[in-house]
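K.L.:
Pasting the structures in now, so scroll down.
Each reported figure results from applying straightforward, stated rules to the coordinates on display, with no laboratory input. Here the structure is a predicted model, which is why all the values come from computation and not from measurement. Cβ atoms are built from the backbone, for glycine too; each structure is taken alone.
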Structure I
Amino acid sequence: MVSFLTAANLIAALFIIIIIIGLYQVPREASASTRKFRICMWICFAGLIAEVLAYVLDGHAELRVLLQVLNFLGYALIDLLVIFYGFYLHSLVSEGGRSLTRKFPYLITALCLIEIVFLAVGTIMGRVFTIENGHFVRGPWNALASTMSAVCFFIMLILYVVRFRDFRIRSRLFVILIVLFPLAATIILHADPDIRFNFAGTAISMNVVYVIIQSRIMAEALATAQMNKELSEKDMLTGLLNRRGYQELLDHVGPDEKVGVVFADVNSLKAVNDTQGHEAGDRLIKRVAGLLKDSVPEGSPCRISGDEFVCIMKNPDAASFEKKMERLRKTLAENDRIASFGYETGEGKQIMEVIKAAENMMYDDKERYYKEIGKERRR
């Protein structure tokens, strides 16, 4: 039986560590939603390892002190897990926009800490368990060893049943799955004297919670983070990337990548704003943005200021790039020279110099435009 329990715990520990690794792979924006659950999983993993070592080393009289520590940890880690699980449940309800008194996790903490003190005293006195000739022997207080943690855990199970929607659970069927495994584990614990802590059953329960609750929370957090990222990098007027998105784009240009840059600036925007109003100016900006999206769709157009746009193409074909620029020149001419533009190609490691060269070419084009319409050059 001990060999079976050891194997079950090791398999459970493997699944737990795989989930833990996965929890650390989520983007930074979504990691907050996994913090308390990660702690619970680490405690469960530590309990599994402590239980495995206690089983494997049982019978080694020379390791009496180590066995005493391992068995005490087996009991104490259950209480520690219940403490952090209480805070995890509280955070789930709070994140769901509902209310759950802050006293709840602290009451759980107080009860479990009392039990840890009871376990420490009972272990020292040999009342919870003793190590005789290297073997674990239950003491007269053993039946009370996990009473507080069991009571607290069943209070939390009742909370699941009563307020299951607060935990993003859509069906009572899933509540049954969450409640069923701890109950089954408890029955097994009391039915078989060889089982001491039953962290394997706890691990199964944590896996069920991960599948039914935590994975959905992570998916929601990732979706929200992605939406916020897109909103923070998008220009609300044109739908193009804004200055922040432009900087993000620059940061992802490889030093050895070939780049093609287009720098465009709206012509006569100030005059339109002064004579026709800012709504007309906004329409002018949106027209330029639309022309750039249509003419250089692969160039990730960005609006970097009120009337300035930059498009950056990665690894452009030289001949194709020149043709696109000629088409863009023709398009702008057909739209009343709505914008001036310049372009340049180069390597990613010199991206800022390439952008500056395209900007200077744009200024030359703008100077020609103002000469053509009989006004002074406007930068």
Structure II
Amino acid sequence: MKTPLEGIRVLDLSRLVAGNVLTAQLADFGADVIKIERPGRGDDLRHWRDEGVETWWKVYGRNKRSLALDLKDKDALAQLKELVPLSDVFVENFVPGKLEAMGLGVDVLHKLNPRLVIARVSGWGQTGPYAHKPGFGTLVEAMSGFAHLNGFPDREPALPPLAMADMYAGIYGAFGVLAALRNIEQGDGMGQVVDVALFESIYSTLASEAVKFEATGTASMRMGNQAVNTAPRNVYVCADGRYLALSASVQSMFELLAHAIGHPGLLEDERFLTNEDRVRNCDALNAILSEYFGQRSLDKNLELMDASGVTVGPVLSSTDLVGHPYAVGRDLFASIADAELGTCSVPNPVPRLSRTPGQKPRPAPKQGEHTEAILKLIQSTHET
């Protein structure tokens, strides 16, 4: 079956997470992603290892081809330029200005291929007072307001334990590329720049905070596992030491919860009448819920809440998902051959398309694995 992005070729000059997430999304749905890697070192993501294994690269390098080119060498740079007219998308995440210094500025690329979509991923965007600054995800996670909201009120702000801003930027970037490709089909046929800032990508998920400040003059503070806008929403320890997560973010769900725990009187308690009331009095409500859930095992709590239609779930580790009924039932992982591990589990394409789904994942390439085949592509165009 034909994949939706079959026939789209992507030149990927990015490194680390955001660009690789962007191009992995495109590759999942059939784009031919050519990863340009520096000989002898490769993408920096290859060096994020666990016990010597390139775990990050195995996941985010999936479905791509690797071309080893030293872009400091004029001949290699010339080869890259010859690939530009044969491609649809160009992805980079250099500090703004570096691409121009390499002789690959937007004007140059569009002269080589006017239809080219150029995705430029950076910490702070291609314009503005911070454009010249390097921008790792940690910095924007701190400055965007995310860390300020994340964690417990009596502790320091907490950064996420994964590359969250980069992941968001990669997904936004893939969407931007598709929008630009659609414009080529439906618009004037010309390419354009997709300016993806890590800061804006993560801030867009927090944008309601600005409206809250405009409306109330106050800012949200750290609330641990509670939510700034709904209650109850928390994690509760059960009698066996395991944890249950609960979200009753709409009135009907709170009503089901009150009956399920045998406290229908909560529905008439003035502290808990509305969602706003519950947010203001969440400590008192959490004390009631903690006592209830703490008297029963996790499995018993799940059984009782599921029977009552209350939205709860267990707190699982990532290893708990291996063989989990949900993961198996949804075909969450694809098992692919791997030279080091024998087999390797990588995510199946997300989202799922009913008629033209993404392709079955292929292993991430070895550094420079496809160099010969890709350079032959250039040679064949000269011959024709």
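K.L.:
Taking relative contact order in percent (Cα under 8 Å, 6 or more apart) from the coordinates of each of I, II, which one would give 19?
P.N.:
Checking each candidate, the match is II.
K.L.:
Compare FRET efficiency 1/(1 + (r/R0)^6) of positions 8 and 328 (r between Cβ atoms, R0 = 30 Å, to 0.05) across structures I, II and report the one with the greatest value.
P.N.:
Structure II comes out on top.
K.L.:
Tell me which of I, II gives 6.4 when you compute distance in nm of label points 7 Å out along Cα→Cβ at positions 32 and 288.
P.N.:
It traces back to II.
K.L.:
Work out the source of 23.8, 70 here, i.e. which of I, II gives that when Rg and Dmax of the Cα atoms in Å, for residues 184-255 alone is computed.
P.N.:
I
K.L.:
When mean count of other Cβ atoms within 10 Å over residues 152-159 is computed for each of I, II, which one produces 11.5?
P.N.:
Label of the source structure: II.
K.L.:
Percent of Cα pairs over 27 Å apart computed as 63: which structure among I, II?
P.N.:
Structure of origin is I.
K.L.:
Oh, and also: Out of I, II, which one gives -11000 for helix-only ellipticity at 222 nm (-39500 (n - 2.57) for each DSSP H run of 4 or more, over all residues; to 500) as computed from the coordinates?
P.N.:
II
K.L.:
Once mean count of other Cβ atoms within 10 Å over residues 216-223 is calculated for every structure in I, II, which label goes with the largest value?
P.N.:
Comparing I, II by mean count of other Cβ atoms within 10 Å over residues 216-223, the maximum is at I.
K.L.:
Computing mean count of other Cβ atoms within 10 Å over residues 264-271 for each of I, II, which one ends up highest?
P.N.:
I
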